[in-house]
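Dropping the structures in below, format is structure tokens.
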Structure 1
């Protein structure tokens, strides 16, 4: 089984960064309870965006997440704090080097 890695980049509206972070934090526990969620963590990027790093056990688990109530709740929570649509990129790791350092 190959893990699926996802990045989701959130562009906050002017003055909405802290509210966006609070909204994401409120919705994250429901995602952590979903089947196949190995990582779902937000990060502060230097360019002012908030970046979600995700790791899913399978594409099926990711698809269930994308169609599920946790994403619906997150979308409702963050919608008013977004300056543009969330940029989501789905990837498959290409391991290189050591097992612990060569893949997320």
Structure 2
């Protein structure tokens, strides 16, 4: 199942890593370990944020995806199931609408 992870980095922890020169290596190590399908760096509500798309084959993978961010950067991590347009077409919205509408 495709998951979108929103990772909000702790300002003080990440600033310290930037100042000591370890932010890039630490981020690269996490990405090399977790192997996301896509990753983007942005700002959300004034905080450094990482957006990752990954394939979650089992719920048991959640700690392996989240803990590196928690432990390295004191980050907040959110998981959201996402669908492609093809997935949405397979969802049967028309039948659900007939049943529940």
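None of the figures in this text is laboratory data; all of them are computed from the coordinates on show. All of these numbers come straight from a predicted model, not from anything done at the bench. Cβ atoms are built from the backbone, for glycine too; each structure is taken alone.
Upon calculation of distance in nm of label points 7 Å out along Cα→Cβ at positions 17 and 81 from the atomic coordinates, which of the structures 1, 2 produces 1.3? Corresponding structure: 1. If log10 I(q)/I(0) by the Debye sum over Cα atoms at q = 0.10, 0.14, 0.18 Å⁻¹ is calculated from each of 1, 2, which structure is the one that comes out at -0.36, -0.60, -0.85? It was calculated from structure 2. As an exercise: helix-only ellipticity at 222 nm (-39500 (n - 2.57) for each DSSP H run of 4 or more, over all residues; to 500), calculated from one structure in 1, 2, equals -10000. Which structure is it? For helix-only ellipticity at 222 nm (-39500 (n - 2.57) for each DSSP H run of 4 or more, over all residues; to 500), the value -10000 is produced by structure 1.
Taking distance in nm of label points 7 Å out along Cα→Cβ at positions 33 and 89 for each of 1, 2, which is largest?
Answer by largest value of distance in nm of label points 7 Å out along Cα→Cβ at positions 33 and 89: 2.
With distance in nm of label points 7 Å out along Cα→Cβ at positions 41 and 65 coming out at 1.3, pick the structure among 1, 2 it was computed from. Checking each candidate, the match is 1.
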